[in-house]
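None of the figures in this text is laboratory data; all of them are computed from the coordinates on show. Computed from a predicted structure; not experimentally measured. Cβ atoms are built from the backbone, for glycine too; each structure is taken alone.
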Structure I
């Protein structure tokens, strides 16, 4: 005899599994867009609240993925509470440290209740994601468990952290050759970057609040494996890149990205074009590491931080495109993966 029980799917579970991708994309867009379209209403009179809303919106993909995963596989699994508290506690301490200047400012200025609520949510969000790495729900645990998976070949961590930096630096001579800009001037701009002066803090703040942690479990952890069941990695990446780029639309339309991209139309076009190589690179690393989300979070973080150190330019786009094309050809990303 056995004490094991068989999980019986409910009608909600069956419906969610059948329409998982559609529900995920709708949720990812809805959560982010609600807060991102609210942000301009607060930008002029309450900059802090507006910035906190932007950070909350970046968690749309992971929140949607967790919700759909919980509904599609709500089977209960035993999990040690101490492991959940350890993972969540470490990230909570990091989030408090990152947000301490904001906390200190609110204490000195007697911030409003809205400020404190938004700040508390922003601090708790990344910790809550890591707390659920060992979730008691099978679907959520299956989605997030690799966020703490260190047992991956070190080469992949090195690639995630430094590949985009190498490609960007290699593109500087090309930029100088094609645009006529002085090579010394391009390199001196890197040395004067403010990011380099606070690299550690910037890296972790970007990981938690610049998109990587809030997005990767959704785009790569949830959507990509389901797309790859239907399409080859190349086509799956291009399709996902379309959704990923469109997801940023409110940040262009509301002018949040205006200092980076200029006009909304220019920004949308530039981001849609640049996001395809990044999506292909992410897919390649995802498949090579057997779905390690920690590697993907590090890659996404490194890409964002690198762009603030080495300004994106024509040379970088050329080197990145060449690298991605070689990767697609030699890794045969145009072939559908085996079912297993």
Structure II
């Protein structure tokens, strides 16, 4: 019996150590550098945001947070790399609403947006401003809707590319108002802005950061902004609700994910620290300067938002027959 009892003690000790190992690792998290993937090129708003969050996490935890840009394939390349990463919390990703848009645009994605990722939390929201060229004979939202209905298909709207948030925002607006306009996709927001200022296209749904200076200088006209309140950078531009079109929810969120299977304790630790960072006045100031606002959600709230947006954009993309441009 003694050898048997010794064997059982050895087995029990091994089981306890196996259980204690992951628990201790989660309690000690993070004990080494963390990699933050962003599936966009350097210099964009998501990349800037990743570096801001990474800097604050480094200050909080004393571990270096390294931002790695993995652009390409309409964010598919970087997103796939996260799906294939170890689920230990040391590789996470900061991405945007494109995660829930791509499944409705790209067949045979190498990942599942629900099954392959663990939502950690949202970080920011970016509202959109509807901008028109000064030559357009409309000075408010109702005049613009009336003009578009009187000239179906004659007003051209610019976007940084097919299937992006600006394109989908315009399609949602068109469905809600019953207008028909012509889509002119560009390869990036800079080119779209140049042609809008030059009058080659008539209007655009744009992020305030790039377009606010041109609206305030009079080179463009701001018609309305999404969101519940007016933007500090464009106090003269009414919200869509104020302008007579309530319910236009087209904000562009950005959030953080881990690979599916990442321990819940690690997810909660990152989420809690993220919420603390976003509540800091200095963080809010930096986000507002970049045309964003803090947007705090728990992992559970973020998961519900993702499912809701997947369903919403599926309807919009199918109804508008939106295709990605090669």
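Things to note:
- Mean count of other Cβ atoms within 10 Å over residues 57-64 - structure with the largest value, from I, II: I
- Value -24000, calculated as helix-only ellipticity at 222 nm (-39500 (n - 2.57) for each DSSP H run of 4 or more, over all residues; to 500), assigned to which of I, II: I
- Cα extents along the principal axes in Å, for residues 65-216 alone from the coordinates reads 61, 47, 25; which among I, II: I
- Which of I, II yields 165 [volume of the Cα convex hull per residue in Å³, calculated]: I
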